[in-house]
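Where a number appears in this text, it was derived from the coordinates with a stated rule and is not lab data. Since this is a predicted model, take the numbers as computed values, not measurements. Cβ atoms are built from the backbone, for glycine too; each structure is taken alone.
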Structure I
Amino acid sequence: MVEDHQTAEAPPASSGSGAGASGRPPLTTRLTRRKPVERVVDETGQGDDGRLHRSMGMWQLTAISIGATLGTGIFVVLGEAVPDAGPAVVLSFVIAGVTALFSALAYAELAGMIPASGSAYSYSYATMGELLAWVCGWCLMLTYGVSVAAVAVGWSDYIDKLLVLTTGLSLPAELAGPLGEGGIVNLPAAAVVLLAMVALLGGVRESAWANLVMVVIKIGVLALFVGIGVTAVQDQNFAPFLPLGMGGVSAAGATLFFSYIGFDAASTAGEEAKRPQRDLPRAIMLSMVIVTALYCLVAVVAVGVLPWDRFEGTDASLATILTMVTGTPVWSLVFTLGALIAIASVVLVVLYGQTRILFAMSRDGLVPRVFSTVDAKGTPRANTVIVTAFIAFLAALVPLGHLADATSIGTLFAFGMVNVAVLVLRRIRPELQRGFRVPLSPLVPLLGVASCAYLMLSMGISTWVAFGSWLVLGLVVYFGYSMRRSRLEPGNSTHTAALRE
């Protein structure tokens, strides 16, 4: 069956009338060639010089998704969302969570069926063809790479805050920001990326356990907030519950949706999971449940302690609220440390995801072979070092500006493609075994596509310009390099060898 699909979807060079002068198929055929699901699965774990090792269980996979999702957002996001929704901000979290759930369900079905490191890129390759898969992978490069740099800059800010709280001193401006933003180099931002690299080079098992420990700590910090804050909740702070109506709730929900981005990170670990068909869907769904429950609990306690109309224009962070409850500023230090751990976890997991997506694209020939070379421990060492160097450079020296904003569009585009992939595979490959199935299909995947499209269209022109520029660059790379080096390109030695396998 595998060979039949490969022959049909990646035909060898022919001198027939359908081929170009060079003996290659027409351009449209090359752009829409698909990589069969069976072949994606057969190749999982295979690099150029070795294999990735299956070493992660369900809890480590769950921690990867939580680690990428539960970052600094919840520590500061209430100050932005509560003025829009009032006490009903908890409904906004639920709405945002349900919106994210549409795509999470799609990821759960495909991650169990196609446990590949490429995540949405691999799913698109198996369903919509090489060009759209490339665009999806290119968007993921933007999402993962630039977001790591942006999060690392946030880590630098918290390091500065920690120094002020403990010593009264702050970082020299020259060492805390890039040129154009009052500095010369952001050393702490580069440092946290390099620390994440050291953890990843130590092995995926070790870095997964390190992330699990950090996830437990940051969940503990939020649980501490709920446990202490609930003692000061006042019923009158919930009335009126909808002071700005459902319009305000919806507006806050759109803002809060981006607090859920990251749940898909476990899908990039598909080739290093011990039991991917069983554990990946469970990890994705469990992480969504845990994150949504934490967000809602924190929101209820926060607005129960502090009247909603006092959030706007004030420092209404969780640390400030606990300081009000307890009368001691020690919580600013506790939550600064919690935020540092939260950000370090995000940097580690998202950097990991970026290397695995490039691993999958390299194995397909779309990016250089060096990114799919693994060592004896199953670590893509060169890949990790190259990606880290690039991201550390971005974090330390480049003002990210609208490029960082464009990461949200890149993520939403990938989410939309995953929902479409579910619909396509249900139609063209209904016989494939699915350990998890999206309920109420095609309604739920269609809602996933619609919600992603709505949020993308709600973004500003400058963000779209940055995103469009990134896509144009990606198309130049694809037509100038990747298309001709694809393993599905007739005439390539790797293509011929693949057909014999």
Structure II
Amino acid sequence: MSKKKPAKRIINNASRSFRIFTFGCQMNENDSEKISGMLKALGYVEEMDVNKAGLVILNTCSVRENADERVFGNIGAYKTVKKTNPDLILAVCGCMMQQPEIVNQIVSKYPQVDLVFGTHNLHQFPELLNNYMVNGKRLVEVWDDSDTIVEDLPVDRKYPFKGFVTIMNGCNNFCTYCIVPYTRGREVSRQPDKIFAEVKALVADGCAEVTLLGQNVNSYGNDLDETVNFASLLRQLNTIDNLKRIRFMTSHPKDLSDAVIDAIAACDKVCNYIHLPIQSGSTRVLKAMNRKYTQEDILDRVRAVREKIPGVAITTDLIVGFPGETEADFLETLKVIELCQFDSAFTFLYSIRTGTPAATMADQIPDAVKHDRINRCLEVLHRISHDINQTYQGQVVEVLVEEPSRNNPERMTGRTRTSKLVNFPGDPTDIGTQVMVKITAAKTFSLDGEKIEQEDTHGAADTHDDPIPANS
């Protein structure tokens, strides 16, 4: 007796709806915008209620252990959702799917997942979705790596006035704690003319601010012609008419060259803000992390940035409790925080990532010690953030208005060129515009202010004067 073939999916209007959940960094957000763009090009519409959506996509991140746990928790919940919405198609993609052990776990334990794909074949999603709907069988398609970047994918931007532009994929650094080189692959840079054309098209479509994305934007162009590098790209993009702001992330300290710093200082559209993830202030720990720079290098780069870029804001990432980190190592990190005077920091407890060298290192730090150190670290960071923000009191700053405040719809929220979050009484018509705001109250994590008319800003600076001297 022949086996009964699975029923084919019938595409109808009710099923042409979707919801995307994004976990992780801006690269993942940009990937989700591309997935949304591809779906909308196929006639799909966004549906916020997962009980009504025909398709749900979970775009995953694997940088931290808790991110994995959140994703598996969400996948588990769809066993119940599918009882209410049995025709729902559940797709899982992103960095987690580049790890074979994760894919095996999904295949063996989560039958509610219908479609699995990875970071390198994201552009294949419409084809994979169609194949699943025609055949009705679970489909798993993950590429190990890719040496090309697919151009001209449709992008559904969250904000019409600002957008992400990926300039490169992958990472060649192989920090001992990080899974990214294994999930995103080796560094591949886009051609500068393609980036220029994309940014120019965004500006023509009303975009005022672009954020250039890459695991390490400072190494952009290393795989291209020797005349192409990140500094030259910044200078080229700075010539685009009507583009107001250029941001970028993330910037690796070992590759923050004088040429890049000079370009930031020279280009009026490049924001005076740098995210510089140092991870630790201890040279010994940095060596164990394979970061390829020392404490002295950090201080030198921060000094150079502050000397050349007036009013610059510098933020960072810090990992507390890396294997073998001693109390003395931790105190070196606190010293560097004090010397560098970071505006803010993303702080993380070291998290074991299976498959990385650090996962099997001796002297794993007890959780109690990690929590004690991160609390002490946050005390210092919050004090510095508060003190820096106090220097904005009474200043007039330029704010790109993004959206109504979550806590009060009668107040608008936006960011300065130094990436400070500002809340002020405003109107939805301000969204997407640049306004001048006088800061009336400074908090640890944000600023409050009042919008002023342009004619009242005579003599006021639209960038914040640097209150912090270059550190030695």
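Looking across I, II, the calculation of relative contact order in percent (Cα under 8 Å, 6 or more apart) that yields 31 traces back to I. Taking Kirkwood radius over Cα pairs in Å, for residues 31-86 alone as the criterion, the top structure among I, II is I, with the largest value. When mean count of other Cβ atoms within 10 Å over residues 55-62 is computed for each of I, II, which one produces 24.1? Structure of origin is II. When FRET efficiency 1/(1 + (r/R0)^6) of positions 247 and 375 (r between Cβ atoms, R0 = 35 Å, to 0.05) is computed for each of I, II, which one produces 0.05? This figure was derived from I. With mean projected area of the Cα convex hull in nm² computed over the structures I, II, the top value is the one for II, the highest of the group. When FRET efficiency 1/(1 + (r/R0)^6) of positions 199 and 423 (r between Cβ atoms, R0 = 25 Å, to 0.05) is calculated, the result is 0.10; to which of the structures I, II does this value belong? Derived from the structure labelled I.
Upon calculation of helix-only ellipticity at 222 nm (-39500 (n - 2.57) for each DSSP H run of 4 or more, over all residues; to 500) from the atomic coordinates, which of the structures I, II produces -21500? Derived from the structure labelled I. Using the calculated result 20.2 for mean count of other Cβ atoms within 10 Å over residues 175-182, pick out the matching structure from I, II. The value was obtained from structure II.
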